[in-house]
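Multiple structures follow.
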Structure P
Amino acid sequence: MWLSGIPAGCPERTACGQPDLMTAECMGGESAFAVIADGMGGLSDGAKISGMIVQGMGQAYAEKERDKEPVHFLQQSLWRVNETVNQYLFGKEPGGSTMIAAYIEDRRLYYCSVGDSRIYLWHKKQLCRLNVEHNYGQELDGLAREGVITELEAKGNPRRGALTCYIGKGVLDQVDGNEIPIGLEKGDVVLLLTDGVFRTVSDSELARCAGRESAEDIALAIARAVVWEQKPRQDNYTVVAILVE
């Protein structure tokens, strides 16, 4: 089962502010692979680069590279798409994209991420974010914990959202993922979201949406929650929802 995601707002998909929604209901024994690539605003060729990432990761899955050990498969696929993007950008204006991928096999979840898209697990009516964002805010929060700056200074810094790693930057010096698989149970929900979702909708609202009966209902509920906020200059947003049956 293969799900991909290029965020809404990319010229070849939909108008800015409209959602991309992808859903799946994964049965025990099935495998599922989902990828979202979010081209970076303000840099060149974001839509093309995100498309290259999704295509490259999907091709690796289709060519049975997933038969390798899951962690190795994710790492190798990520390394290859980063090399492809770096080669494409050589001699061009700076560009890049964030990426998050989830691979489920026999109810075991593996993930990897670069940038600031998020993966959540809804389990026993509790929502938990699994990955760490690669942005300046993480560094500021670390300085605040060490007492170098105050928490107020860390939270109020206007550059908090600046990415510190992304595909196309060169060497990937920050990659998040898990080597020990996360066991999934019937009724669990895996969510992949771009920042256009979680910077608009609260975690408590995401948890409420994740309690719907089908993956399609979950994705639609999250999209409606984004629209309901009527946020000025709403960023593009993509939702992938996988329900374990």
Structure Q
Amino acid sequence: MNLLLRRFIYLGFLMTIGLVFSQESENNKVHKNLFKLGAGKLINNTSTTDLEGPLTPTGYRIDVNNPTGFVGSYTRFLGKHIGIEVLLGLPLTLKIEGAGEASFVESVGTVKVLPPTVLFNYYFTPIEQNLRPYLGVALNHTIFYNAESSPELEETLFGETEIDLSSSTNIGGFAGLNYRIYDQYFASFMAGYVNVSTTATTTTDTRVIGIPIGEIEREIEVDLNPFVFLLSLGMSF
């Protein structure tokens, strides 16, 4: 084997070793975590039963507005196509209005809502790709708190009224798209649907012409079932 051939083989060996280390270096640049921050919009598909309880007219129902708020998420990637994403956000304020025979009650009250959600996502392209569409199954737990009745509702029900809404745990589905803008920075859009149901209970210290009648408790079943839209920017690490 002449000197030129030995040098050629040696050079090929060095190039092979360099390629292996280069590939390992590129693999090390694949980040397994993604943090996103942006805005979310809920479009509620509100449906309710009639308000039920003593001394309650028939046909009293409610409607709920469509709030917007800040949302953050953390995703941990498991392999090339699977990710677990946790959605968290600042509490949203739902404004409740009268509907049906109670549509004359423009403001029923307000309630704070916190809907932490865990998604199990499947990404159609590998983690190295810039464009990553995905589908996800969601587990949602919606917490309602700090409900406040309006003076208009208390006037309608003849007394100071407390409102309590039960929490909801249910499933949903999402579709999304992550796009690498530059290096470790991403833009993301996600849309989905979540089943959210609650029982709202009102307790009124009822008085008629100043005469105490006693506490009257009423209930109404509420399905919100919102469409969810999220637009955010993210950073992998």
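Please state which of the structures P, Q yields 2.3 when distance in nm of label points 7 Å out along Cα→Cβ at positions 119 and 167 is computed from it. Please report the intermediate quantities before stating the final value.
Values: P: 1.4; Q: 2.3.
So the calculation was done on Q.
For structures P, Q, which has the highest computed value of relative contact order in percent (Cα under 8 Å, 6 or more apart)?
Largest one: structure P.
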Have a look at P, Q and say which one yields -4500 for helix-only ellipticity at 222 nm (-39500 (n - 2.57) for each DSSP H run of 4 or more, over all residues; to 500), as calculated. Q
Work out which structure the value 0.10 belongs to, where FRET efficiency 1/(1 + (r/R0)^6) of positions 175 and 207 (r between Cβ atoms, R0 = 35 Å, to 0.05) was derived from one of P, Q. Q
Work out which structure the value 4.2 belongs to, where distance in nm of label points 7 Å out along Cα→Cβ at positions 151 and 191 was derived from one of P, Q. Q
Computing volume of the Cα convex hull per residue in Å³, for residues 135-182 alone for each of P, Q, the value 121 comes from structure P
Computed 8, 32, 37, 20, 3, 0 for P(r) over Cα pairs in 10 Å bins from 0, in percent - originating structure among P, Q: P
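Values quoted throughout were computed directly from the atomic coordinates according to the rules given, and no laboratory measurement underlies them. Predicted model, so just to flag it, every value in this text is computed and none were measured. Cβ atoms are built from the backbone, for glycine too; each structure is taken alone.
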